[in-house]
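Take a look at these structures.
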Structure P
Amino acid sequence: MTTTSKPGTRGHKSQVGLVLATVFLAYLGQMTLNPVIAPLSREVGLAEWQVGLMISVAAIMVVLTSQSWGRRSQSWGRKPVLAAAMLTATVAMILFAFLSALGMQGILTGTAIFVLFVLTRGLLFGTALAAMAPTAQAYIADVTDTEEERVRGMAGVGAVQGVAMVAGAVVGGLLAGIGLIVSIGAVPVLLLLGLLIVTVALRRETRTELIPHPPRISPFDTRVWPFLLAGFGMFTALGFIQVVTGFLVQDRFALDANTTGLVTGAALLAAGIGMVFAQAVIVPRSRWRPATLLRTGTLTGTLGFLALLFDAGIPLLIIAIALIGLGIGLAVPGYTAGPTLLMNREEQGGLAGLIGATNGLTFVIAPTASTALYAVWPLLPVIVGAVIMAVVLGFVLLQSRFRKLPDHPKRQEEGVPARTD
């Protein structure tokens, strides 16, 4: 039996801004590193598959810990969860920056630097990042009353991630022009700033606002699985090109390491702009329902993948990546908000964690698979990504669940247990 305490956070919506600011800084740290991962790996002598495996380890930790983080955000409160996560992320990336410096100087090489990269950027940072989106999504589900508010709130979580992608591409790309180690060293500074915001400014919930025993949500729950399947497909497709973009840029246009960082940063900037435009402009103004957002977004993303197949210069590559970002930006609020309309308040933390785990699972598979496919033929991961996105488009067009959403979020009746299967 779950608790039936009434939402106590509805009078404190100012906390949403602080939660989103923390999510922004966590993802900004991650995105600042993205433009330099490919050239860094080649500077320290790592193979493409080793980079993919490092990112897959981080994704494994997201899968293993996301639902736990989401439920703990309801039972412990947002502040303790975010503080623990930001502290872990900061320590992990301080160590990663130190290891990178040793690797670039030739002091640490081979298996040793690979294993240490996996432990810091993979295991520790992946565990910390897993807390961010589920905590924010569970909180927004807790303080919104209508479908429109819920969709806009979930779009806000996606928007700060998109802004982080834009800012990270700019910061990471520009700092890479100075030196790769400068970009890497900026990451723990950003994370430390997020930790300070949480510890100094974020209010801790009162006992009455917390839910002592939030239920675990099954991925096979009939209210949830169609959305999880659609999200899994979308993020798998995205993962197939996200990691290899740097390699694709360097090899397709024969660029050096620093220029690769700049061009990759520009491509990621375009994706971020597309995502932010979708979630900050199109989603709030269109007032589209979750199913419409999913269908429009996956169609747009499919077109972006098809454009990426053509080697017609840097501008077309950037346009293709921007279309993919726009498509994902449109689809994600539908994917994250849709199932929350069917769940009780006590279930929102478990649901948010399950969504985070689903997203993480795609990055267990996609980075390793895409880098392995890239070694066979550079276009192969792009082709596979396009096929997956097209399949998702067909699924969201045909699956009946996407036509049967209520107009208002579900409220649990007094004394009625939450459904978990």
Structure Q
Amino acid sequence: MMDHILLEKYADLIVKTGVNIQQGQTLVIFSPIECAPFARTIAEVAYQTGARDVVISWKDELFSKIRFLQAPEEVFEEFPEWQKAFYTSYVKEGAAFISIAASDPELLKDVNPDRVAKVQKTSNIALKEYRERLMSNKNTWCVVSIPTQSWAKKVFPHLSEDEAIKALWEAIFKTVRVEEEDPVAAWDQHKKNLKVSAEFLNNHQFKFLRYKNSLGTELEIELPADHIWLGGSEYTTEGIEFIANMPTEEVFTLPKKTGANGIVVSSMPLNYNGNLIENFSLTFKKGKVVEFTAEKGYEVLKKLIETDEGSAYLGEVALVPYDSPISNAKILYFNTLFDENASCHLAIGKAYPICIKDGKNMSKEELDQLGVNDSLTHVDFMIGTHDLEIIGVTSAGKEIPVFKNGNFAF
């Protein structure tokens, strides 16, 4: 583990600013077993801050691989009722949720992608209510990360294991501003900076965004009326402020489901459920993926796109300057939590209802009518480059530069 003082500051930031734990609230932590010491530190801080109780759900990714390789096929289409009850009972109770995302990027490269796809789909169906509550900001939630041995060696392959872990700790501490004298104050300023970008975009209410770069991206995305750009912190339906991702450098909104046309090319590998998808492209027509390519992970990408009807459509549009702290570090994390905050990105699958006016209070049918995509999945992939240009087109047809040479043009 790294410096004890920095770890305490990180845990303090996650509990008090990330999920903003309330007096008497329950905190649920999802953690790999390798991250147990830090999960316990978070738990201690939560109790000291006023949490009624803390519950930790452990994940053993090495056992997961054993199960994928050796269990009979039928188990991958089953989801235990007790496990579903765990999620739904705590989310209905109003618990806060912290997820520690730290996995081996290539853990499941030797596993049949059909099995991984079945597990993902089965769990997403079973946990639909839980996921919808979080994506509608009914509960506070925060995704964070700390190094694990396998992940650190993937990021820093030329260093020894100890050196790689140390280097990853240092990189993470920098991205989440824990090294600042007052991390909370640093985050307050960061949130204000992101709100400025979101305000510019909200004021213009662009009807279209047009993307172009030298990788071959040439894509037009239509945005629905009354869409909302968010960034930095968010608020629950009860008005509690929280930060869903630490780190975060993005401002984001939702696209109109049928509004994407053209081709988009990935700028970074995508770590999806223990498999890497590399150098891939997606071609859209009337919002739907009609063609795709991948130099590595084609079958995994195919299974992802074919998860359900909505997984072939976009659910998120996010803007991140190329000249931003995580991008400037020139570290490829193979972890979407970090890589998506170094690059403009899109997501296929479910859209966030909070990104459209009054969306959090609308029924599924009402959201459908407004062009808000629904799916069992939501997967971000990175498309930002040093030469990315984005033009915003207003409803009156006026063209305004949004990105030039990879950065905001305003």
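With relative contact order in percent (Cα under 8 Å, 6 or more apart) derived from the coordinates and found to be 29, which of P, Q does the value describe?
Working through the options, I get structure P.
Say we calculate mean count of other Cβ atoms within 10 Å over residues 66-73 for every structure; which of P, Q gives the highest result?
P
Among the shown structures P, Q, from which was the value -25000 of helix-only ellipticity at 222 nm (-39500 (n - 2.57) for each DSSP H run of 4 or more, over all residues; to 500) calculated?
Matching structure: P.
With distance in nm of label points 7 Å out along Cα→Cβ at positions 82 and 218 as the yardstick, tell me which of P, Q scores highest.
Q
Starting from the value 0.45: which structure in P, Q was FRET efficiency 1/(1 + (r/R0)^6) of positions 50 and 298 (r between Cβ atoms, R0 = 30 Å, to 0.05) calculated from? If you can, show how the numbers build up before the last one.
Working: P: 0.45; Q: 0.05.
It was calculated from structure P.
Which structure, out of P, Q, was FRET efficiency 1/(1 + (r/R0)^6) of positions 42 and 354 (r between Cβ atoms, R0 = 41 Å, to 0.05) derived from, given a value of 0.95?
Q
No lab work stands behind these numbers, since they all come straight from the coordinates. Keep in mind that this is a model prediction, so the values were computed, not measured. Cβ atoms are built from the backbone, for glycine too; each structure is taken alone.
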